[in-house]
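Dropping the structures in below, format is structure tokens.
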Structure 1
């Protein structure tokens, strides 16, 4: 799979501040539990989107990803709805996954 980030806009690129704001609302213990659950969920969606070509499965993964983004208070529904391929979904999930991993040391 060749990464195609042409579809990506700045909404997905720099979410570090929004993610930190989300996690900082919680106690350290709760923050760590939420962080671990988020990492697992994003890793799962990312792995599945890398190997699927089924439109139904892509739509199911998009729905899951939108749920994660809504929970994180990230208004990305319109962008996610615009994804047509598993590759686009994978790139977006991977981008957010990497941004979450990057803030781990702050817990």
Structure 2
């Protein structure tokens, strides 16, 4: 499955700007430390992202795992970000239970 992004209502802590669509902007995979760090860009909605507007803000997500070699890393990041992990609170994973938006191919 290929995803266009994550649908999730969030608010920028600095400006109060609302954002509802989030995409992976960049990511780094550290194979030795087994960490994946993704910069998630936040847009007002999917239409503003599709219109190539600038993101409102960004967040950084650190995942204590690396993508399997046989899987697209961005797909793996999206799927991992929306998982609810036992023992985590929603404050530690702001995208828990968010909705993945399928890409139109």
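Every number here is computed from the coordinates shown, using simple stated rules; none is lab data. None of these values were measured; they are calculated from a predicted model.
For relative contact order in percent (Cα under 8 Å, 6 or more apart), find whichever of 1, 2 sits highest and give me its label. Write down the numbers at each step before the final one.
Working: 1: 45; 2: 30.
Structure 1 comes out on top.
The value -3500 for helix-only ellipticity at 222 nm (-39500 (n - 2.57) for each DSSP H run of 4 or more, over all residues; to 500) was derived from one model only; which of 1, 2 is it?
Values: 1: -22500; 2: -3500.
Source structure for this number: 2.
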